[in-house]
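K.L.:
The following blocks contain the structures, represented as structure tokens.
Bear in mind that the values in this text are calculations on the coordinates, not laboratory data. Note that the coordinates shown come from a computational prediction; the quantities given were computed from them, not determined experimentally. Cβ atoms are built from the backbone, for glycine too; each structure is taken alone.
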Structure I
Amino acid sequence: MKIDFAGIQAFVSVAELGGFSRAARELHITQTALTRRVQKLEAYLGLRLLDRTTRSVALTAVGQGFLPKARAIVGEMSSAVGQLREMARTSSGSFTLACMSTMSARLLPLLIRNYADLHPGNRIRLLDMTSNDVREAVLNRKAELGIAIHGEAHPELNERFLFDDALVFCCHESHPFAARPRLNWKDLQGSDLIMVRGFTATRLLIEYHLLTHGVRAGNAYEVQYHSTAVNLVEAGVGCAVLPWSALGPGGRSPIRRIELVGPKVHRRVMLFTHKNASLSPSAQAFFDVVMRVSASKTPT
């Protein structure tokens, strides 16, 4: 059933203001246009709502009974539209963000803090996922935004480059390599590496370069999350090859983050959106924060 909101609004204005001329001025339309709106509503209902002569306008019995309901419809619609306009003006609301775990452990809190300073009343629902799952969440519209590693291009995804996230060697300050400014992949021969389990892009990248350089490293610990690997390194249990972002911009004492070269390997971190989905005001505001921060603070 099609609701004639313009006709209902016109009827309420005429009833409350007592005439067509004043109601037309209130709605910023011509009196002729206002009359047509009321006539169209009455034709749709098959009932007269107003009795009008050249000198006066009066509610019919049906119009008197309908007026409270019509007022409620107009009031609710006006309130809803007002809330949407306020949302657009202030970028308020909530949204869902999908993010790979290495970002959510360290760098994401910095982004959220910047966002919260600008929009303290907004809420974020965070999905902590692998890169592949992040892309799927945005594709399936379970998340408006996604932060993940660059992958195979998809026709329904927009990708915006954020930064190159280097793979680095992480060890405790007591480790024999702790004073080294950089290491070659071959230097990791025999190291007791902590590995993050699962079919992840980072795990495959690390294993590829270890294999390419003929490196056989110990694998005494296998963990579910990068944050667990960081905690074990901090405790001096072992060492790990991790993304630079896993420790955040300031690092983490007593962990030493050592450059890996020969070659230096990067993950390209991207911000994903759906090509056919408009961002809500709150998600757009976060998008703007991410792009601004990534432009000024690029990990290497």
Structure II
Amino acid sequence: MSEPLRLLSVHAHPDDEASKGAALVARYVSEGIGATLVCCTGGELGEILNPALDHDHVRERLAEVRAAELDRSASIIGYDRVERLGYLDSGMPDMVENADPANFWNAPIDEATERLVRIVRRDRPQVLLTYSDDQGGYPHPDHLRTHDISVLAFERAADPGWYPDAGDPHAVAKLYYVVWSKARVLATHDKMLELGLESPYDEEWLARFTQDHRITSRVFIGDWWHVRDDALLAHATQVDPASAFWFGLPPEVAARVYPWDEYILAASRVPVSLPEDDLFAGLR
């Protein structure tokens, strides 16, 4: 490759970058690969899940607090560039805020895509990470819109006919969708039961939507597992440090139980051989 290797991750809210792919990004940064984080909204409608911070002083300035949390998390993970698209959190469809024309869900699609294309053309990543086209597990409007603009940016950033004032065209080599695999959930659940711990994964949780059959790429992240925990804890308003869902297993155990992150290769402009164990396969 004639340009330095770079990964660009597109996420909906502050804390998504910590819960999805934090250890993977930390691994690639440790290998000398640059990393850009794009956060589409400010997460203003996030619920405070840490009882120690659930008070008026925090609620009244939640957008400011979450912005600082995002910066801390991104620094822990190793992102060298953090970009905010500047949209308001859309909330869920049944919330009154979902109708706000200033939120991400209601933003003109071409406008939002152009904002992302500008970043893609400036940073010129080879790999772009975003959310899946099928979000049956968590159909949040902001996650749906994140997928939409990411796919369009992958296509349009390479086309000089789109947004001619947004920088020189750049063809991202590979587009991936983040997957939270059922296999990971089951492995974690089984280990907790084996250790005599109470699992947060009840029958309803275990029966949830899965995309495991679509996984193409499985990357070892065991040596960087702790980065995920540290990045999550940086989002102090959004993560209860006593949460069994996030921290039910001791970190050294969790790092061994399922030491992989998994992805769906959605598009590639370079030859690939599946399954992969490296998102930069074919690029180095």
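K.L.:
With log10 I(q)/I(0) by the Debye sum over Cα atoms at q = 0.13 Å⁻¹, for residues 163-210 alone coming out at -0.50, pick the structure among I, II it was computed from. If you can, show how the numbers build up before the last one.
P.N.:
Values: I: -0.35; II: -0.50.
This value belongs to structure II.
K.L.:
While we're on this one: Where does the value -13500 come from, among I, II, when helix-only ellipticity at 222 nm (-39500 (n - 2.57) for each DSSP H run of 4 or more, over all residues; to 500) is the thing being computed? Each step should come with its number before you reach the end.
P.N.:
Working: I: -13500; II: -10500.
Checking each candidate, the match is I.
K.L.:
Separate question: For structures I, II, which has the highest computed value of percent of Cα pairs over 18 Å apart, for residues 59-218 alone? The partial results should precede the final answer.
P.N.:
Numbers: I: 73; II: 70.
Comparing I, II, the top value of percent of Cα pairs over 18 Å apart, for residues 59-218 alone belongs to I.
K.L.:
One of I, II was used to calculate Cα Rg over 2.2 N^0.38 Å, giving 1.59; which?
P.N.:
I
K.L.:
Here is a follow-up. Quick check: 18.2 is what I get for mean count of other Cβ atoms within 10 Å over residues 35-42, calculated from one of I, II. Which structure matches?
P.N.:
The structure behind it is I.
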